[in-house]
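**Student:** Below, each structure is written out as structure tokens.
Bear in mind these aren't lab numbers, they're just calculated from the coordinates by the rules spelled out. Since this is a predicted model, take the numbers as computed values, not measurements. Cβ atoms are built from the backbone, for glycine too; each structure is taken alone.
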Structure P
Amino acid sequence: MIEISRTLVVNDGTEPALSVDDVWAGLLDKAGNPTKYVRSITSCRIVDRFEGGLVRDIVHAGRPVREVITFHPKQLVHFQRTHGEARGTIDNELREQDGELTLTFTFRIAVDGVEAGSAREDEFARHMEEDYLDAVRTTLDAVRESVATGTPLGGDAPVAGPEFIRDVFARVDAFDPPRFAEIFAPDGTMVFANGDPMVGPDAIVAGVGGFFSTIDGLSHRILHEWHEGDASVAQLETTYDRKDGKQVTVPVVSIIRRRDDGLVADYRVYFDIAPVFA
């Protein structure tokens, strides 16, 4: 079991000085958008929200992790790692100590297959501590910039349409169904050509993975795009690498509708699939 606790003074002389409200806003943003703050977290999907918290799936240091996060307003953000190689708890706690505002992070983590007190456990602990120190400093820097410029932190605001569309097709072209499915809401649907709807990330991983097994790769070129409210439409040329070594390029139109939190509610792909297998 790795147990580490570190405390940082929030107002260390760097301007502007921050209030509890300021730092709390940063902690909330970090919980919903960790890739902005933790370098080793490369993706995040919010899979559920409940009163006082959320559930997220992240990729941390290349490994999948599920965390249940509970908010204790302006006092504590509690992370419970329920799935992954390293399970346990992480706390981000705000305190007033001797008139100073402090932020303490504490983690109690057990790593599968790693002997307690071993060199490997020590190395894991060192990397984790470095990650969190860096994340705390990055969070405080972002909060200071927000306060200084009067610009609110991003919160859970969805990515703008053009950036979102490019991220979608980068995920598809990476040929990685789980990464692609991260963009979907828990009840999000995908309809591929004239196939049956796939509902939820697990079904989408299975369905997209099944299609990918019939080709060797693909790439998209965006020709035109339109964005209105929660909807985006992309006209594309998609090149498929067939199993026989040939390539075929077909016209495709994708229509994507997102929820207020940016997750995909409905994704529809329109194209003639016949040339891919002709």
Structure Q
Amino acid sequence: MPSDTKTLLDLNNLSVRIGRQVILNDVSLKIRSGECVAIVGGSGAGKSTLLRCLMGLTRPAVPFSGLLAFDGQEMDFSSLERQQKPKRIAYVPQNPDQGFDPLKRLRWQWQQAFRVITGRMNISQVQEPLLEELGLKPFGACFPYEWSRGMQQRLLLAMALMGKPRLLILDEPTSALDPLIAAQVLRAVKKYAEMHNVAVLIVTHDLSLAARYADRTTIMNTGRVVEFGETSHLLSAPQSDYGQLLVNHRDWITKDLGQLSSSIAAE
């Protein structure tokens, strides 16, 4: 990723609270067009709260300071006035069960998503290449349970990409999937993102995931960004105590090498 690539998202000094408790404290983040950034941290680090704020969701955690610039749009989190949510940001939940109605056929759900996202009634054949790019088969008359978890996750991705977002947010994308399936899904995401210059933000507790896919990585702990930089440099020479603690945990290295070898062998 060239260092001079245009900045797509620029977040400065975001602070958030629930009641009197501060959940995020002076969090800053930059994402360039077309790059993949990972946010890594343990439970309670503030990862989910951060991504909700990026999407303009300000309940139950309420921002009280900070500025967000995204694709020509701006949000002032210190303002009490109601502000428009950023457009062209897409979100994929960690569990496919959160994205589908089990009693509705997949074709119907795809058509409904198209109408809501595009505002058009007649689904276009333009969307068919999107399904093909993500390796999805024809819907037929299938219900969600008739597709594998990996295929369901790919369909959620296709729905998220339907609106041609500039930024795609993946929330714990491997937690509900088999490691081999997760690797296939993430490779499909990376390929699509590189072809269409879409930035990808991966929110995860899994450092091995960042090592494999992220150009840059943010490490969060207790509501603060403790480290942010090129993934390769961060993993080889972390500067913060918490970063060193994560990197020195040898389990993620063993996990990374084992899963990567398995996924390559499966291709």
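**Student:** Name the one structure among P, Q that Cα extents along the principal axes in Å, for residues 52-203 alone of 65, 48, 27 was derived from. The partial results should precede the final answer.
**Tutor:** Working: P: 65, 48, 27; Q: 49, 37, 33.
This figure was derived from P.
**Student:** A value of 6, 25, 28, 22, 14, 5, 1, 0 was derived for P(r) over Cα pairs in 10 Å bins from 0, in percent; which structure in P, Q was it taken from?
**Tutor:** Working: P: 6, 25, 28, 22, 14, 5, 1, 0; Q: 6, 28, 35, 23, 7, 0.
Going label by label, the one that fits is P.
**Student:** Next up: Who wins on distance in nm of label points 7 Å out along Cα→Cβ at positions 20 and 172 among P, Q, i.e. which is largest?
**Tutor:** Working: P: 4.9; Q: 3.1.
Of structures P, Q, the maximum of distance in nm of label points 7 Å out along Cα→Cβ at positions 20 and 172 occurs in P.
**Student:** Have a look at P, Q and say which one yields 14 for relative contact order in percent (Cα under 8 Å, 6 or more apart), as calculated.
**Tutor:** Working: P: 14; Q: 25.
Computed on structure P.
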